[in-house]
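Novice: Structures are listed in the sections that come next.
Derivation of every value follows stated rules applied to the coordinates shown; laboratory data play no part. Bear in mind that the values here come from a model prediction, so they are computed numbers and not experimental data. Cβ atoms are built from the backbone, for glycine too; each structure is taken alone.
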Structure 1
Amino acid sequence: MPTVHHTIPIDLGDRRYDILIGTGLLEDDTAFDGLPKSSVALIVTNRTVAPLYAERLRARIAAKHRAVQVLELEDGEEFKTWDSLNSIFDQLLGAQADRKTVLYALGGGVVGDITGFAAACYMRGIPFVQVPTTLLAQVDSSVGGKTAINHPLGKNMIGAFYQPQRVIADLDTLDTLPDAELAAGLAEVIKYGPIADDAFLGWLEDNLDALWARDKQALARAVRRSCEIKAWVVGQDEREAGLRAILNFGHTFGHAIEAGTGYGAWLHGHAVGCGMVMAADLSVRLGLIERSYAERLTRLIERAHLPVRGPDLGAERYLELMRVDKKAEGGEIRFVVIDAPGRASMRAAPDAMVRDVLAAHVG
């Protein structure tokens, strides 16, 4: 009998919901108990994931809805656009969807972000459920209610905070994940160590080979601990007024890589992995941590099959792109840095110091 290994609550008052983490959840009707019923439901997925899991999900939710439709988006970060968002609205309007219609986001971070944003906008808000099928989505993007699409000038610049009804993270879906996508997810797992739990970083060093081999017990622990940390942060700062910004460790540099190379050229997690190397170096140059700690983090990122050198866009182009990052204020770039092992904050840094970081880690 399939079982839920872990249930982690996101405590947001009347918007509280659970993250379910386990194996066999797409075969387990109880994982979907208590979710809203409606005349129409729409599974939003992509052309890669749909053949693998769309029918399984449809079978699980069929009793809750008179009609279940499936919309397959193109697969890739480059399709996280207005056009894709409008295709969801077209499907909903064509089905005469009402305010009780439920959206199911079946896929990785792109599908989850764009489906959540559609749910936030359609008729000013309809329920949606996250069913993440990538490691990155299970440990990060499906949790916490940040939804968005990209703009050519900046990643995730157009969006809304909108919470799902539930997150159902079936670890079995990771069996079909390409190695490059697994590595991308490991970047977001590794992130939680230096910003919130140094002991977890040590556990990852000891268990990275098991994670790479897709050992279910190791994956369950990694996903659970990642979600526990994110749930704790989001519960205190849902709308990123302060503490939640630490979850963007490595992302300021990483988003510049994604925008500068063209969305889809670098996987998000690969850009974040490289960005963490740069952010750790910046933390050293600011006098916050020892060089040995940054080197330790870099070795782990390399072992996770992630790049540790960024593309040479030119320092001025990096700075230009980072000035449109959501954490920038008045054109001043602000970075998430490591204050001490397991603790992070957001700080500004002189452009000259950032140029030195880039010179050391690009090309």
Structure 2
Amino acid sequence: MKLGKRTYPILVGPGLLGSRELLARHAVAAKLLVVTDEAVGPLWLPRLEEGLAERDYTVCVLPNGEQQKTLGNVATIIDALVEARINRDGAVLALGGGVIGDIAGFAAASYQRGIAIVQLPTTLLAQVDSSVGGKTGVNHPGGKNLIGAFHQPTAVISDIDTLSTLPERQLRAGFTEIVKAALVADAAFFGWLETNGAKVLAREPAVLAEAIRRACEIKAAVVAADEREQGSRALLNLGHTFGHAIEAGAGYGSVLHGEAVAVGLVLAAELSARIGRLPDADARRVRTLLSSAGLPVDPPRLGRIRMLELMSMDKKVKDGQVRLVLLDGIGRATVTADYPREALETLLDERAGA
């Protein structure tokens, strides 16, 4: 990730968590706090501890699940940092999926006005999306990720061995963010996914690593051009305005983030086609690829009014207008408020219920 003095490496490959040399190079702090959860810890903390042998570290284990993405758990991490007497020259290691990465990142951003964090993502979604780019935060009953900060890691170390224990549903959810990256910026990559998506989901190591690498390259390029989401970085929210509304409306944890975004990608493609921005055939390609990956492509019946209410809390709203990321083609996206409101309402009536 190229961000001037804050440039950091994104490392992808097998056997990385247990590498003492790698961790010594990229987690150089005198004292470390490892943050993980009750699901990931028993599986991968022992491997990480091999890499941290003879280092001064403490472990903070949180409950797992999207519903744990709260200010209360940020406070738990900060309490652990204080108890371990970690100062500004210490660092946090976030071992887990996107929830752990976001909570630990926000705690690191807040503690003593910011200490270092190394992201060690263990889910596909975290490896291709949430661990890269410095967005951290927690949810609020009024909306997803409403409380947070930008805080870039000093490194992202994605050990693809961790995906061997990832449940199929979580793997599919992560695949959504790979598709999103292709839709935003790389039509050829989208075609590659149409051909190789089944191999990615079968966890074929070389194909899986290539998909992760390419998705990270796309995100890194977008973030480097607009780190704090004042313009083009909002393109990475393709499908997310719909998706976040679905997550909040259905209840955090009942629908996985990647599942909600998959539906959001389909809705964004369908709206783009209805208003003449995207060929109908391309909208069908989006639905077909996601459906073939075993992902949901239709929203829960939350109702148009509730969906619009939740979408109005999106961070891209300006002057009361819901701005959406829409498609002008496979690999070409635009952030815009220039769409007929009635087209959006009709789509939601049909898909989410009146």
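Novice: Output the label of whichever structure in 1, 2 has the greatest value of mean count of other Cβ atoms within 10 Å over residues 124-131. Walk me through the intermediate numbers first.
Specialist: Numbers: 1: 21.9; 2: 28.6.
Comparing 1, 2 by mean count of other Cβ atoms within 10 Å over residues 124-131, the maximum is at 2.
Novice: Now for a different question. Have a look at 1, 2 and say which one yields 0.95 for FRET efficiency 1/(1 + (r/R0)^6) of positions 180 and 292 (r between Cβ atoms, R0 = 25 Å, to 0.05), as calculated. Each step should come with its number before you reach the end.
Specialist: On the way: 1: 0.30; 2: 0.95.
Of the options listed, only 2 reproduces it.
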